[in-house]
Structure I
Amino acid sequence: MFETVLIANRGEIALRIARTCREMGIRVVAVYSTEDEDSAVVRFADEAVRIGPADAKQSYLLIPAVIEAAKKTGAQAIHPGYGFLSEDPDFAEICAQDDVKFIGPSGSTMQELADKSRTRALMRDAGVPVLPGSTEPLDDWKDAKELADEIGYPVLLKAVAGGGGRGIGLARDAAELRGVYRETRSQAQALFGDGRVYLERFVERVRHIEVQVLCDAYGNGVHLGERDCSLQRRRQKLVEESPAPGLPPGVATKMGELAVQGALAVGYEGAGTFEFVVDEHGAFHLIEVNCRLQVEHPVTEMVTGFDLVAEQLKVAAGEPLSIRQQDVEFRGTAIEGRINAENPALGFVPTPGVLETFEPAGGPFVRVDSHGFPGMTISPAYDSLLAKLIVWAPDRERAIARFRRAIGEFHIAGHGVSSTASFLSDIVDRPVFRNAEHHTNSVEQLQQRPDGTH
């Protein structure tokens, strides 16, 4: 096992990874920007290295600075968390060249799966169902129209290099397609530096279900069940739970089996997530593969009892999987809510500022992953995620009750600072969620006024 691990990230995920490292007897190195000098993970780490200014491009995304920090501190491995460099194949390759272990899949595997159209082709060949659409980037809007006419409208145009719900355009008919094609290409170039797009059929009223997989370097793989991530705003997840409620019998098991099948087909190593859409009849199709730890990984940990970061570290250190599929047991229901420093009433606009009060929830079977503390500055330079509330209960009804009780205990205040806590409490109490009838457009519909506006 590694003696020292550098965490190339910030916020709640950096602190969460550091805690598992500490439990495993691994020395923790944090990196930080000038904006994060007083952050929770810097206080917690055994050693911390400043790598640049607040601008992430000059700090958390600056590969030479991260590699230099690893060399300076004697770190044998780098855990990228999620976001920033976590799915950068060039970073993984540079780590290998500098004899520092990247905790995640190889650069070549990430390179293939980063190309969403290539992923579709690979998974289709591996027997994993994908939505009708293109398996190559589209050269012209006329190619998009020809394919859309063939598979039927509505269709989505998606950035080949996209992720996080960005770089996506919806065309409901041929009249909209040309403009959506051009706009999506432009967004893709601006967001990802890659203007290529592909097309797939858009299915209304779908559930967003993802499967957690773990694979080692010896061809072994398991899945740790599924998570329902259907409650979203602007394709950004708000509430996640495991197991996914209301799926037809056998659907979750089949998705898990096919996710492992797809992962092993591409030589995947480490923790990864296969994301599916499931329609009202239980038909499911893969939409993408995330080559990293997910924000919502705690719900899987709560229902399986496995520490995903610990498993990542073991696999990266060259150990074979100690988990067999028959070892995985699912108990109860876990629900996670993302508490962001945002104002839901104003379209979830971020609300940076200084936290004057930060009192998280507690009680039985309640977990809070957060980097917040009184006096902390919430910077506009980074993601607005402040805390994740995760609860467990023997069944879904009690899990919802526990979630609402716990989120009501949160006290977050600061000049100009708002949070999504009360919004989450309201949304999980709605009949559409309680009855497991929610889908990816439910939040927008619930926020809609009688005149159709938001």
Structure II
Amino acid sequence: MNKLRVIIVNVCRLILAVTFIISGYVKAIDPLGTQYKITDYLAAIDLAGMVPQWTTLVLAVVLAAIEFALGVFMLFAIKRQITTRLTLAFMAVMTLITVWIYIADPVKDCGCFGDAFILTNGETLLKNILLVACAAIVAWQPACMLRLISPSNQWLVMNYAVVYILGTSLWCLYALPTFDFRPYHIGVNIKEAMTIPEGAPQTEYATTFIMQKDGKTREFTVDNYPDSTWQFVDARTVVTKQGYEPPIHDFIIDSATTGEDITDSILSRPGYTFLLIAPSLAKADDSNFGDIDQIYEYAQEQGAAFYCLTASTDKDITRWRDITGAEYPFCLSDETTLKTIIRSNPGLLLLKNGTIIGKWSHNLLPQTDELTAPLNKLSIGQMPTDNGMSSSILKVVLTFLLPLFLLSLADRLWAWTKWVRSKQKENNIFQIFKSKKEN
């Protein structure tokens, strides 16, 4: 019975650890995305305008750090009683929030796993019920959790996990997310990602008409729509069957000068195109405008197109031009779409034949000494062989997984040698005692 209890507790402990580590990490590498999701929740309860943006950003970083750290602590069985109780309390709060989301449906995606895994509100509720059950089990029997590191060395894992995840969030704020799970990742052809394949299932709708006659109200459908003696009151349309939705379905570019839709002309343009993405020019960082202007001049010399996509007003565009001396053309696009494309304001995209081959934060723009040849002869003008995925995974392995593995291995070897020495000491004492008894 005790063995079965240990197995159950440790299976639950591993489920919680893996889920928390993944959930915390994908939030940490995209703190702005987590901030946007928190803002969506605040908007659902009419508090979005009352909470400063810096507060939601700090909350996003802290939330990711708490999840990640609890996952690591659970994995290594660190401070077992307090860790299991904090995990249970955390899951209880999250489950209550999920129940509200499931009933009220204020957002379509909870954001539990960022953009890496999209769950419906029903799936999120089921997931949290499972996790709160696992958390209750480990909190009931925390002593059954098998340690991966000695109590005396736990502080090393604790500090390293916290410093690592906070450092990851700060770096991804400065640069860009280490892993890009959004539709506009490097390697995607935007135009192709907007296309609905031939024969793909179509979305089906059902409309209900609310009509009134002689003080009585009834609901009708298209099939039994009443005669003209009934007065129209309202209509409701719901999706009865979700059809195919392309990965990118909301990308539209309008000229800021003429208002003309130029999406197709930009995406179909052969060769290279730079897109400076600035969701809000009023809030955009203008400290690197000199680098942007130099890239624009380089693009002109090389015959590459250069556009600034923004959701700003004419007043903000004019102000940006006055501050930076920008001469590149401005285009208008949806703010949410621009925030989805790149987590930087401003940020830079490089397209080749409509395919994204490069993305840069305004803090790490290509420098003049890198732009010394035509784009087709430069590394930035080539499609990365693995879209950066392999190198990013290797960095995580080398900077986090490997150090913890080596620390755990060294700790276990130290614990084993300590046990061997204690056994040898016991054996020596036994031999001395035995020899005296024989004498």
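Ranked by FRET efficiency 1/(1 + (r/R0)^6) of positions 270 and 342 (r between Cβ atoms, R0 = 25 Å, to 0.05), structures I, II are topped by II, which has the highest value. I have -0.56, -0.78, -1.21, -1.29 for log10 I(q)/I(0) by the Debye sum over Cα atoms at q = 0.17, 0.20, 0.25, 0.26 Å⁻¹, for residues 22-85 alone, calculated from one of the structures I, II. Which structure is it? Among I, II, the structure yielding -0.56, -0.78, -1.21, -1.29 for log10 I(q)/I(0) by the Debye sum over Cα atoms at q = 0.17, 0.20, 0.25, 0.26 Å⁻¹, for residues 22-85 alone is I.
Computing helix-only ellipticity at 222 nm (-39500 (n - 2.57) for each DSSP H run of 4 or more, over all residues; to 500) gives -16500 for which of I, II? Label of the originating structure: II. Of the structures labelled I, II, which one yields 31, 27, 24 when semi-axes √(5λ) of the Cα gyration tensor in Å is computed from its coordinates? Considering all the candidates, the number was obtained from I. Once volume of the Cα convex hull per residue in Å³, for residues 198-365 alone is computed for every structure in I, II, the highest value turns out to be that of II.
Each of structures I, II was scored by FRET efficiency 1/(1 + (r/R0)^6) of positions 110 and 398 (r between Cβ atoms, R0 = 41 Å, to 0.05); the highest score is held by II.
Just so you know, all these numbers are worked out from the coordinates, no wet-lab data involved. Just so we're clear, the structure is a prediction, and the values are computed from it rather than from any experiment. Cβ atoms are built from the backbone, for glycine too; each structure is taken alone.
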